[in-house]
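**Q** Listed next: structures, encoded as structure tokens.
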Structure I
Amino acid sequence: MLRGKRLSVLATLVIVLAVAAWTSPALAKVTIKQKVGDKEFTLQLYGFSQLEARAGEGREGKPPGESGPRFSAQRIRVGFNYFHKGLFSKLFLDFNQSHSSDEAGLPKMIKDAFVGYRFNDAAFIRIGMIKAPVGMKFTIPGWNMDIVERNKLDKGMVLERDMGIMLSGRLIGGPADQKLSTSGIEMGHEKWGRGFGYDIGVFNPAGRSAAVVWDKSVLGDALAYAARIHYDHGLPLHFEASYGVSEQAGGPGTEDFKVLDIGINSFLVDGRLHWNAEYIDGKNILGIDGWDQDCLTVTLAWMFTPTIEGVVRHYAASVTRGDDPAVPDTSLGNTYVGFNFYLKPLNPKHRTLQNHRIQFNYVLTSGDDDGAWTGKWGYQQEAWLLQWQIKY
């Protein structure tokens with residue numbers, strides 16, 4: 001009898017999630033509110049899946065000489081948020097990541113795992129596995145991206161997620177009547193309010209960053225530090241600047257990796273025109289003195305109809321190998337041209353809730369491509385990417 005009831009509850013939950021994911025053009029999730037005596041808590045369940053086909057000479061991981069399509073998944077994620085008065089917690093899992101690799105101290109499938117306390121909008125503290133506050137596009141949720149992926153030409157230099165403690169604030173100095181407040185779960189600028197914001201964090205060495213070597217022998221001796229300030233004026237303007245350091249980035253006795261990031265993001269013309277620009281500059285990649293790389297990214301997107309959006313994004317990267325005079329300075333460009341097809345018309349008031357969509361990108365290369373690039377990451381040959389995303 002009890003087993004039958006459990007199966008019925010599970011079946012009902014699955015049906016509710018499926019219906020919510022298909023029918024809602026806004027942010028769909030299951031919210032459970034429960035009272036125990038005079039205590040009330042809230043539990044939210046949500047997730048998204050990104051299923052893909054990729055092809056072309058530049059496709060990552062392809063055998064030499066092959067350019068045909070490969071079907072795969074990028075993210076298969078489920079999240080749980082808990083709230084009780086000022087207390088909150090988040091657990092975010094990716095079933096397309098390793099459950100055994102422990103980069104940064106937890107299996108890679110555990111994307112976020114933190115607890116915290118919210119004093120008010122201007123101050124909330126978190127401890128656990130958190131996104132380090134460096135990189136504007138990186139701290140935007142993975143279901144809200146303009147293109148299929150985060151290109152590692154800039155994403156490779158963020159500090160990624162890490163175990164640590166972080167103090168944050170949002171909506172500081174904004175109008176008192178704005179109908180927004182923080183929950184404590186915010187990573188970047190998911191809420192387009194008005195006012196200043198900040199994040200200050202201390203972490204273990206940035207073991208999940210592609211610019212840092214995960215070496216357990218430096219734990220307890222080396223740390224990572226990151227800070228960000230930003231300002232929002234509603235949808236028309238978001239500006240942020242951040243700086244981070246991961247000590248002994250290549251192992252004991254190596255150099256510290258340092259990274260500076262500046263970004264601006266804007267929605268205009270009732271949300272139909274979206275543009276952003278971001279510059280990131282990394283010093284001493286993998287702890288190697290003089291291995292420096294930077295990248296400027298510019299994005300332009302236009303909603304042609306309520307369901308079809310055209311997107312162009314260009315990455316312009318350059319590298320200096322001061323550690324090895326025999327390696328020349330080079331530059332590489334990656335340009336994504338494509339469209340986003342939304343299965344439900346977007347509501348301009350919820351422009352950033354890009355939930356159910358099909359994305360197509362063709363990636364063009366320029367500069368020192370086709371084997372001449374001496375930096376890390378990026379496409380050196382052309383490729384195409386197709387993705388279907390479902391969000392609930």
Structure II
Amino acid sequence: MVKHSFSKILWAVGWGVISILTLAQTGCEKKENLNPQDRTYYMGFTPLPYALTPAAIDYTYTQLEQSADIVCHHFDDGVPWVEALKDTAFHPGLQQDWAYRKSRTLPSQKVFLAFTPIRFDRVALASYRAATPNMDMPSPWNTYSFNHPDVKKAYLTYCKRGIDFFNPHYFLMGIEVNLLLKLNPSLWQDYLELHTYVYQQLKKAYPDLPVAVSVSGIDLLEGYTDADHAQQTEGLTQILQQTDFLGFSLYSYQTRYLTGDLPTDMFSQLFSLTSKPIAITETGYPAQRFSVFTNSITFEGTEDKQDRYISQLLTASNHENMLFVINFVLRDYDQLWQAWGSKDDITILWRDTGLIDENASPRKGFQTWKSYLKIPKK
């Protein structure tokens with residue numbers, strides 16, 4: 001059975017979720033349905049399956065063939081540091097995963113490849129990827145920081161091998177990198193050294209390939225989370241010096257507003273942070289009500305709210321000449337969540353963000369998605 005990365009589901013929310021407990025939730029504003037004459041961006045998903053079964057994996061890729069013109073191959077479960085440094089073969093399991101993904105991506109679909117040197121909890125150097133994802137770092141790797149010469153060499157090799165294998169149209173060399181600045185700022189300068197080195201070397205080797213990093217969009221908007229706005233703004237300025245476009249990881253319900261009304265200028269604020277091309281490298285919105293931490297926090301998600309979010313996002317993105325939009329989860333992963341024990345912790349945060357529900361029924365947001373997908377891409 002092909003193994004896929006699920007570390008996004010396990011990612012620890014860094015913005016202090018408990019602090020939003022006392023914030024009021026409000027109703028939905030009226031949905032606007034503003035289909036443009038032309039679509040400026042590609043639309044896609046990751047191949048994250050709703051269960052770890054061959055049938056679920058096949059279902060997901062079949063749906064991607066019909067519902068996406070770009071596929072995001074998102075790797076957030078460690079780096080094969082040892083093998084990359086030696087430039088030897090990666091573990092067979094990782095090679096098989098790469099080969100299967102490539103075999104199930106249509107030639108007509110664009111490929112967005114996302115790697116990261118940052119651990120999935122965004123506080124340290126990425127874990128080791130070998131026989132299984134997110135393995136403990138072997139010695140002496142467990143003593144290295146981002147700017148160690150071996151880290152630079154190994155990560156660059158890993159990126160090059162991924163690019164050579166997948167031949168992507170867009171490459172992300174870091175995922176939600178500003179969360180490292182937020183959660184462990186002592187490592188930020190070390191990371192920037194790696195960031196600069198890898199970007200410059202990749203541009204020498206692949207001058208025509210758009211290379212970038214993504215940032216947590218909600219942490220760049222003042223007052224949306226508990227992030228230090230001045231610190232985040234400075235970090236963004238540093239990042240933008242070495243990137244071809246800027247990717248936004250956007251989960252608006254993980255802010256002080258929860259699933260209530262968002263400020264009407266959220267998208268315009270976010271998209272005006274840079275004059276460079278932009279992309280929504282991952283996003284999602286829950287279509288069902290759920291609680292976390294023993295009902296301490298409740299998210300009043302509904303199908304209509306999800307549909308409104310998708311419609312507003314796709315409309316705003318077209319106005320901004322977006323490169324592409326990735327909705328991370330295609331189908332709700334209730335089966336996977338139940339296999340983990342139906343916990344009410346952070347593993348549930350993205351469970352209901354699929355545009356197809358757990359029973360394989362398309363939601364309103366999926367119909368909105370498909371209506372935009374039918375619009376000719378410029």
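Coordinate-derived values only; no laboratory data. Please read all numbers here as calculations on a predicted model, not as lab measurements. Cβ atoms are built from the backbone, for glycine too; each structure is taken alone.
**Q** Where does the value -10500 come from, among I, II, when helix-only ellipticity at 222 nm (-39500 (n - 2.57) for each DSSP H run of 4 or more, over all residues; to 500) is the thing being computed? List each step's numbers first, then the result.
**A** Details: I: -2000; II: -10500.
That value comes from structure II.
**Q** Assign the value 0.96, calculated as Rg/Rh (Cα atoms, Kirkwood Rh), to the correct structure from I, II. Display every interim value, and only then the final one.
**A** Details: I: 0.96; II: 0.93.
It must be structure I, since only it matches.
**Q** I would also like to ask the following. Given that distance in nm of label points 7 Å out along Cα→Cβ at positions 53 and 325, derived from a single structure, equals 5.2, which label among I, II identifies that structure?
**A** This value belongs to structure I.
**Q** Here is a follow-up. Once distance in nm of label points 7 Å out along Cα→Cβ at positions 285 and 317 is calculated for all of I, II, which comes out largest?
**A** Details: I: 0.6; II: 1.2.
Largest one: structure II.
**Q** Hey, distance in nm of label points 7 Å out along Cα→Cβ at positions 213 and 269 derived from one of I, II reads 2.3; which structure? Don't skip to the answer; put the middle values down first.
**A** Values: I: 5.0; II: 2.3.
Label of the source structure: II.
**Q** For which of I, II does relative contact order in percent (Cα under 8 Å, 6 or more apart), calculated from the coordinates, equal 22?
**A** Values: I: 15; II: 22.
Only structure II yields this read-out.
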